[in-house]
Structure 1
Amino acid sequence: MKFFNQLLFLSLFSTVLFANDYNYNLKPEKIAENTYVFIGKKEFFNVKNGGDISNSAFIVTQDGVIVIDTGSSSKYGEQMLKSIRTITSKPIVTVINTHHHPDHFLGNSAFKDSEILATKYTKKDIVDNGDLYIGNLFNLTYKWMQDTKLKAPTKELDELKDKYINLGKHKLKVIYLEGHTSSDIALYDEYTKTLFASDLIFYNRVAATPHANIENWIKALEDLRKVDFKVLVPGHGPISTGRESIDQMKRYLIYLDKTLKDSAEQGLSVYEILQLPKPVEFANLAMIEDEFERSVINLYPKYENALMK
């Protein structure tokens, strides 16, 4: 009987432990008037972080709430909504998915009654590959993905009559760019001068490049640098109030591009590239070894093929 009671206690303890474990502990950080951000961890997806690796945001307007990206699981979206409710009871009117990577849209299902906006390309990719993303993240984060269901965008941003989303006093300019993916959007709130740069900016964390076009990405950064912002929200990493995050991102992409070009011309193997010393500026950035390796594996064949043309 004593042994049975011990087993029962352990079972109940484990149930409570796991129930408590699936908590992202999301805490909104106010960065401007009516404007809040959830800062993700500077890591890759894993069981410990549950996929909480990117930044999401919301703006409380007189006419309702705008949500920018919804995280990597239904649990994240639900907890995000619960956290928003500690700030305001106003309805979530608009949700915006900035691009098709899963850490930016898999929380959509928590926002059942909201209009969800994305570009035509992003919407199609989510519809076509959303279930695959869920499966991949389940393998990486396990039960954090439990009950995650695909909810695709309901409206294409391309259908907007102009390039603005207006709600209350807040006028968000939609900036259509590409580089991190084939369809990236940045959002500029003209009322607070806040720039939501999404994954066009990884700050103090090395960029992920599975769908990248570096040349286009650098052009996009040059466009973002011209925006008259006071606060910049990157897709990954801390908030910045100057252009240092844009400049760091651009320098890293130039370094990555040059390394891959030079390596292709020298006929280096992937292994040899990975042994090259990193510049001091980037050596201590979060995820430098993992993301640089992924970038070399993903992008290097394109550079080798370019030499053959």
Structure 2
Amino acid sequence: MKGTHDYQDDPRNASILIDINGELFPRNEAKVSVFDSGFILGDGVWEGLRVYKGKIAFLVQHINRLYEGAKAIDMDMDVDKQQLIERIHKVLRENNMEDGVHIRLMVSRGIKATPYQDPRVTISPPTIVIIPEYKTALPDTLIRGMHLFTTHVRRGYPDVQDPKLNSHSKLNCITACIQAAKAGADEALMLDPHGFIATCNSTHFFIVRGDEVWTSTGDFCLGGITRGNIIRLCKMNDIPVFEKNFSLTDVYSADESFVTGTFAGVAPVGSIDGRIIGDGERGPMVEKLQQLYLKLVADEA
């Protein structure tokens, strides 16, 4: 089985330069301390970025979300937004990268004096790592129907761990992914604490019923950049779109289904828990939204 993040290996990635706190290192020399908060505790926030024709798609939205996350966990950034954007562009220039690139931007709280969770034992500014790679989604991902499995692992309440926080601590999503993989599926479909649809373990989930597009309320999922853009595209193109509670009964009888994410964009879903969705292949609404999204990305670039 394959998920939306599958890609074709690119030999150019062996010689990339990685930015760690503003300094560039060859891939095999890029390292962080064993006392780093991200390594010890998963204490930090991150973003995934796509580069198209020399431009980073929806960069401002991603940077704003990163800094919102940093503020939420009371992590003081030692660079401002513009300085970080300049650092990202610099690593792209130094690698001569202009297209077909995925960037993993990671920020941890920094180095600890000792391996302990209290932020007050942090003795350095945040660790900022920028990893650019030549990586694009497999063409098949945008055509074939993915297979999802509904996991018992729920998206929890924000007073436990806020699902809107794009944190390094992803163990609940990893556990959901493992369960889906063991069941022979590509990705996990996750419910909210009330049993309604929330999201997938690494993408956002939509269904199509008639001429309507449905997605979750957003209360129990990350504020997805691609998710928000798809909702906006629907409204701009007179496609009825609803953020609402709905259950697996609604999902199983849907005409089409798809997931969204920064890496693959819009990817069709063919089956969920063994139930074929529609005819199991990419439907007309998904294809239309893919085309609208590609145009939006092209306009950005």
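Between structures 1, 2, the calculation of FRET efficiency 1/(1 + (r/R0)^6) of positions 53 and 157 (r between Cβ atoms, R0 = 41 Å, to 0.05) yields its largest number for 1. Upon calculation of relative contact order in percent (Cα under 8 Å, 6 or more apart) from the atomic coordinates, which of the structures 1, 2 produces 14? So the calculation was done on 1. Once FRET efficiency 1/(1 + (r/R0)^6) of positions 173 and 269 (r between Cβ atoms, R0 = 35 Å, to 0.05) is evaluated on every structure in 1, 2, the highest one turns out to be 2. Which of 1, 2 yields 18.4 for mean count of other Cβ atoms within 10 Å over residues 141-148, as computed? Source structure: 1. Sorting 1, 2 by distance in nm of label points 7 Å out along Cα→Cβ at positions 69 and 101 from high to low puts 2 first, with the largest value. So distance in nm of label points 7 Å out along Cα→Cβ at positions 197 and 213, computed for just one structure, reads 2.1; which one of 1, 2 is that? Only one of 1, 2 returns 2.1 for distance in nm of label points 7 Å out along Cα→Cβ at positions 197 and 213, namely 1. In terms of FRET efficiency 1/(1 + (r/R0)^6) of positions 21 and 245 (r between Cβ atoms, R0 = 30 Å, to 0.05), the structure with the greatest value among 1, 2 is 1.
For which of 1, 2 does semi-axes √(5λ) of the Cα gyration tensor in Å, calculated from the coordinates, equal 33, 23, 18? Of the structures listed, the value fits 2.
Looking across 1, 2, the calculation of helix-only ellipticity at 222 nm (-39500 (n - 2.57) for each DSSP H run of 4 or more, over all residues; to 500) that yields -8000 traces back to 2.
Values quoted throughout were computed directly from the atomic coordinates according to the rules given, and no laboratory measurement underlies them. Source: prediction; values computed, not measured. Cβ atoms are built from the backbone, for glycine too; each structure is taken alone.
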